[in-house]
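Read through the structures below before going on.
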Structure 1
Amino acid sequence: MRYVRYQHGGEDRWGFLVNDQLIQPLDGAPYEDGSPRGTPLPLNAVTLLAPCSPSKIVAVGKNYQDHIDEFDSERPANPILFIKPSTTVLAPDATLNLPPRSITGQVDYEGELAIVIGKQATRIKAGQYADYVLGYTCLNDVTARDLQSKDGQWTRAKGMDHFAPVGPVIETELDPSDLQLRTRLNHQLVQESKTSLMIWKIPELLEFITAHITLLPGDVVATGTPAGVGPMKPGDLVEVSIEGIGVLKTHIADSVADAE
């Protein structure tokens, strides 16, 4: 199943794709037992939203060795976690207005596989992880790189409004263990890796995270980025693609404040 959220007739709705051309509306979120209701809509007749509405995004840092190496950093003894608030979420194919240059001078893309949680998860075991996963999607962990270095912790650098484009779909029928992940900047390949190269795999991550933080239905876990991260500038197009899911496109624009 490929779930989407969309806007049509002034309403935000859930649905699932039929042959990647039609959306079958649901009367609620899939993790709330939403059922098919109403007439299918052409995909081109709606505006896609982020395919989930999380209370939080729990993100994992330093989960690919080549990304650790590109920053000349040390491999951590356990997963490094940080929170991106719900206000970071941005729809697929939307425009990200960069923060004013007075705040940050370098905003980077980071393509990642993301997990969407299907039911409340607290202190689960690695072997149970699949029972708590609704599906998988693409995420761009946008980062103000200069602020990350300046602050020494990552909340401001990764938590600004719209710093988490997500989508375009949640794919439920997918083995996430060895997927091709690619990021393109203006159609040029800048990141390419496999999810099999994660240091901590998805079962381990969910056991570790839920030992400390309860995950709620609709929450997102971002699993880390491989090497090749870099800055974005106004006019750029960033495309995060993951095998079996699709392509998450984000258009980059100048800050509204800078443009005035």
Structure 2
Amino acid sequence: MKPLLIITGANGQVGSFLAKSWAGSRQPLLLLYHKDSSRLEALRDQSGIHLRSCDLRDLDELKASVEEACHILNAVPASLVHTAAVRSYDAQTMANGDPEIWQEVFGTNVTMACNVLKACLPGMLEQKFGRIVLFGSNVVSTGLNRGSAYAAAKAAIVNLARSVALETAPDNVLINSISPAPVETDLKSDFEGEYLAFRQSYFEAYRRLSPTGKLISLDEIRHLSELLLSSGLANLNGQNIVLDGGLSAPLLNPQGTGS
């Protein structure tokens, strides 16, 4: 059977970019999206690609989606890139925010990450091979003003990757996370109103502070993901790789003086 690559959040800007980049490979793809598949329609009829609407909060539905794709594509789960996420869309402080929105953002993100692992790991462990990339965020290092639910959820996901990586390493299933700073995407296609203004301000503030002066490119995320999915890896496991232009790196001896 062929090795199946699964992408969650496949209709998002990162997920759809990865899907289109890898569509020409010989590896079959399962592209999971929630409701909207507009960015994926050009791939729907391509051989070796299966598109599936799925609520990642529903473990039974998710398992059924993976099993369906394995049957249709004659494949077994071998690689997973989990990009699906729900952001703190109210942009409120902890003191003033709606507690139900906070719980929705935190709980949904963590539940989705747990479920995709539960759906994919059994097949990988049985085959003695798996490569998993979970997406964190640079806010696991910095926090996020008016976005505590999202920041807390991403920190939980990074530590979930670290913890489960210890369990699965003996069976050659390696799990890592990528934590990018703001990614160079079209914000207006995903957000509007007050929250769009919040995102634009946040992105511009990061650009001014970053040592490189650049947002994170989709190509850079693709290159790093391809490395972490490589069968040539044996020991790169349980790591959180922060893409932020060096912003979070400690500045040692900034005045150029001795210790």
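Throughout, read-outs are computed from the coordinates displayed, never taken from laboratory work. These numbers come from a predicted model, not from an experiment. Cβ atoms are built from the backbone, for glycine too; each structure is taken alone.
When distance in nm of label points 7 Å out along Cα→Cβ at positions 134 and 158 is calculated for each of the structures 1, 2, which structure yields the highest value?
Once distance in nm of label points 7 Å out along Cα→Cβ at positions 134 and 158 is tallied for 1, 2, the winner is 1.
helix-only ellipticity at 222 nm (-39500 (n - 2.57) for each DSSP H run of 4 or more, over all residues; to 500) was computed and gave -13500; which structure, 1, 2, did it come from?
2
Given 26 as the derived value for relative contact order in percent (Cα under 8 Å, 6 or more apart), which of the supplied structures 1, 2 does it correspond to?
Going label by label, the one that fits is 1.
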